[in-house]
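Given below, in the form of structure tokens, are the structures.
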Structure P
Amino acid sequence: MNDKLNIVHLHWGFPPIIGGVETHLTVILPQMVKMGHNVSLLTGSVEGVKGKYDYKGVNIYRTPLMDLNWLYKRGLEGLDDEIHHTFSSFFQETQPDVIHVHNMNYFSKIHARMLEALAKKRGSPLIVTAHNVWDDVLFLKLMHKINWGHTIAVSHFIKKEIIGIGVDDRKITVIHHGVDEENFRPDIQPDKILEKYPQLRGRKVIFHPARIGLAKGCDISIKAISLVRERYPDVILVLAGSRNIIDWGGTQQKDIAYMVNLIKHFKLKDSVLIDMYTLDEIKELYALSDVCLYPSSVGEPFGLTMLEAMASSKPIVVTNTGGMPEIIKDGINGFVIPVRDFEILAAKINTLLEDMKLRRRLGYTGREMVESQYTKERVTKDTISVYRKVLNKEYAASLENA
């Protein structure tokens with residue numbers, strides 16, 4: 001088998017679009033290039049960004065036909081020929097040995113079916129990473145009616161959900177995300193972020209790095225901070241907003257409006273900072289923070305911010321939902337609390353603020369876990385191993401004959 005592979009990825013977004021999947025791609029794609037493979041990505045168009053360019057050795061191709069925000073407004077009807085031409089041209093230019101798609105087991109039946117047909121015609125395995133699951137008919141149909149060569153689940157929680165709808169467990173491999181531990185590290189100095197936001201200087205900083213939304217538990221963080229402020233008047237909650245996201249269904253602005261009103265209700269104007277931050281600013285915010293939060297109120301598939309906090313040696317409080325308890329061990333590298341319990345969240349924040357040694361121990365343990373289990377090298381190596389397995393004809397035959 002050829003050691004050097006032509007690998008193509010397809011996903012709806014890539015920076016400057018911000019999200020967990022997008023960040024994951026910035027971690028693994030350049031690492032695949034470093035391992036000697038040819039790597040290309042087809043993704044959605046973004047205003048002001050070139051249609052084709054190089055990103056750390058990765059060939060990036062952009063098309064409006066992969067822009068979910070545009071597709072949601074426009075609708076999918078009548079796009080078959082254009083999608084077929086775009087995918088065909090992309091594969092003709094890149095000549096993939098492996099086609100790896102992300103969250104394309106949802107959103108569009110047209111895209112999934114077109115990919116299946118073209119992958120079969122080329123004889124290239126079609127691999128999907130399920131970064132999420134959806135409880136509706138479209139997800140059910142696309143998981144079963146598309147011939148996925150293999151499914152990568154980002155957590156055991158996601159794998160169990162997929163098995164629960166009848167997918168053969170032998171065709172699912174769990175690969176937890178990795179993080180660039182060189183980008184997120186304990187020794188980063190927060191000078192620039194303090195210069196930009198002087199109101200953070202000398203404050204007890206609580207960082208909620210996930211984008212603003214009810215599903216991400218931002219309302220729970222706000223309610224908790226209203227209680228923490230009673231003991232620590234100098235506390236400040238930092239929420240990370242973003243205009244560059246995939247907002248399928250258009251819920252983002254509604255959620256932000258609710259958060260703003262909640263802040264006004266609790267008179268927290270001087271105790272909450274909401275803005276949009278660059279990657280460098282995010283790294284400095286981790287460095288500046290005393291405690292990180294991710295109190296998701298839904299079955300969070302993974303939560304990449306957990307790894308970023310751990311790599312930055314910061315304790316993090318998460319909820320007992322989805323894949324997060326697979327990474328955060330209560331009292332070891334953070335705390336795990338019940339869903340939507342803002343009182344317990346406030347109590348955990350208070351515990352961490354009053355005990356510097358505890359904060360340091362949980363953060364140090366988190367960094368050790370990242371270095372041993374969640375590096376960019378590890379996640380990329382495990383992903384390449386899946387490619388090798390699926391390209392092995394004996395493996396494919398064993399599943400067909402079972």
Structure Q
Amino acid sequence: MQTVQNKLEDCVYFLTTSVPAAMLCRMASTLRSPTGSPDNPGSQSALRRLNEQRIVETLMTGPATQAELSRSTGLSPATVSNIVKVLHEASIVATEPTTSSGRRALSVRLNSNSAIAVGIDFGRRHLRVVLSNLAYDVLAEDTVSLPLGHGADVGIAAAVDVLDSLIEDTGIDRRDIVGAGAGIPGPIDHRTGLVAQGAILPEWVGFNLLSHLEEALQLPVFVDNDANLGALSEVTWGPHGGVSNLVFVKIGSGIGAGLILNGQPFYGHVGVTGEIGHATIVEHGQVCRCGNRGCLETVASTTTMVELLSRGKEPITPDDIVRMALARDPATLRVIDDAGVAVGRALGNVANLINPEVIVLGGPLTEVGDLLLEPVRRGLVRHAVPLIGQTTTLRMSALGARAEVLGAAALVFQHADISHHP
């Protein structure tokens with residue numbers, strides 16, 4: 001049985017270790033579930049989950065002996081032994097005798113497919129679903145179209161159908177699925193779990209996505225705003241694992257930002273953060289759906305771009321915008337440039353406030369690359385404090401349209417109790 005001294009050592013470790021920021025983000029956020037995790041940050045179960053997460057994350061780099069796990073994580077040998085035993089009983093890891101420095105040892109490796117997460121991204125016109133394993137490999141995915149203005153019941157029914165098809169096609173045992181993460185393009189009030197006013201899916205406002213999706217899928221479910229999930233994906237699936245302060249900006253039908261601050265997702269008081277789409281850019285501009293005038297969304301969202309480029313023509317789509325931009329259509333380039341400068345202006349204010357290391361742009365226009373990135377950079381540098389503008393890295397998301405759904409899968413591994421699933 002773990003001694004009091006070992007427990008204290010393990011607690012002190014998590015307060016003093018120089019674990020990479022992304023690792024801290026994944027671990028610390030298990031204590032701050034945006035959907036009401038039952039764990040208290042100071043509870044024994046919360047500490048156990050942190051320790052298990054640390055072991056699993058370490059094993060993602062390859063097999064290791066228990067002694068090596070103890071050295072690399074800073075956990076006591078007794079703690080490592082107990083966790084490995086629990087994970088082995090849950091088939092999360094496999095063990096085998098080996099020798100290390102001439103002594104008998106126990107080698108531990110990850111059974112990556114022993115726990116599978118479902119990621120679900122509900123969009124204005126689409127639904128995307130992925131199945132992922134513990135090694136952050138995509139095992140299966142599918143995307144289907146949804147009708148404009150669809151209700152929550154339509155979206156959930158489609159998610160059930162797509163998930164059932166993926167399970168059937170892959171032959172995955174449903175019992176290996178530890179939970180589902182889901183994102184929507186809009187704020188969620190974390191006090192109630194209800195979709196809040198301001199969502200791109202107005203038909204979903206006041207809807208409790210968590211409870212209805214759990215009932216439909218018969219799985220533990222974790223929900224969040226899609227921009228928050230985009231930020232999470234960048235520090236888990238993406239190339240920014242060592243970044244402590246990151247802003248992910250999704251430019252789509254709406255414009256929102258997800259924040260990673262000091263290595264943790266930032267949710268604010270009630271969970272409604274990063275709503276830069278409703279920052280005033282044009283004081284006497286168009287009326288926004290939020291009721292204010294001149295919001296960023298009224299000048300820089302893909303909805304606005306579509307309206308501008310469709311005047312007197314057949315309606316176009318965001319995919320058409322990408323195609324026309326890459327073909328150097330003058331009108332499209334001008335619309336993207338104007339939108340990018342406006343986004344950069346809003347981000348200048350954000351950067352002045354929180355001084356992020358990296359700002360990542362996501363959404364359906366990522367394929368246009370520098371055609372959008374450069375005007376955003378101009379707007380950022382123009383409106384940020386010079387030192388902040390010079391030292392803030394601006395990048396286009398390498399995850400493209402999959403960023404939000406991959407973040408949803410990562411959300412599951414953060415919050416689900418993988419060592420005790422059926």
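Only the coordinates and a few stated rules stand behind these numbers; no lab work does. Here the structure is a predicted model, which means the values were calculated and not measured. Cβ atoms are built from the backbone, for glycine too; each structure is taken alone.
Among the shown structures P, Q, from which was the value 0.95 of FRET efficiency 1/(1 + (r/R0)^6) of positions 192 and 264 (r between Cβ atoms, R0 = 35 Å, to 0.05) calculated? It traces back to Q. Here mean count of other Cβ atoms within 10 Å over residues 216-223 is compared for structures P, Q. The highest value is that of P.
Computing Cα extents along the principal axes in Å across structures P, Q gives 65, 42, 39 for structure P.
State the single structure among P, Q that was used to calculate distance in nm of label points 7 Å out along Cα→Cβ at positions 240 and 328, giving 3.1. That value comes from structure Q. In this comparison of P, Q, the computed figure 17.1, 52 for Rg and Dmax of the Cα atoms in Å, for residues 208-391 alone is attributed to Q.
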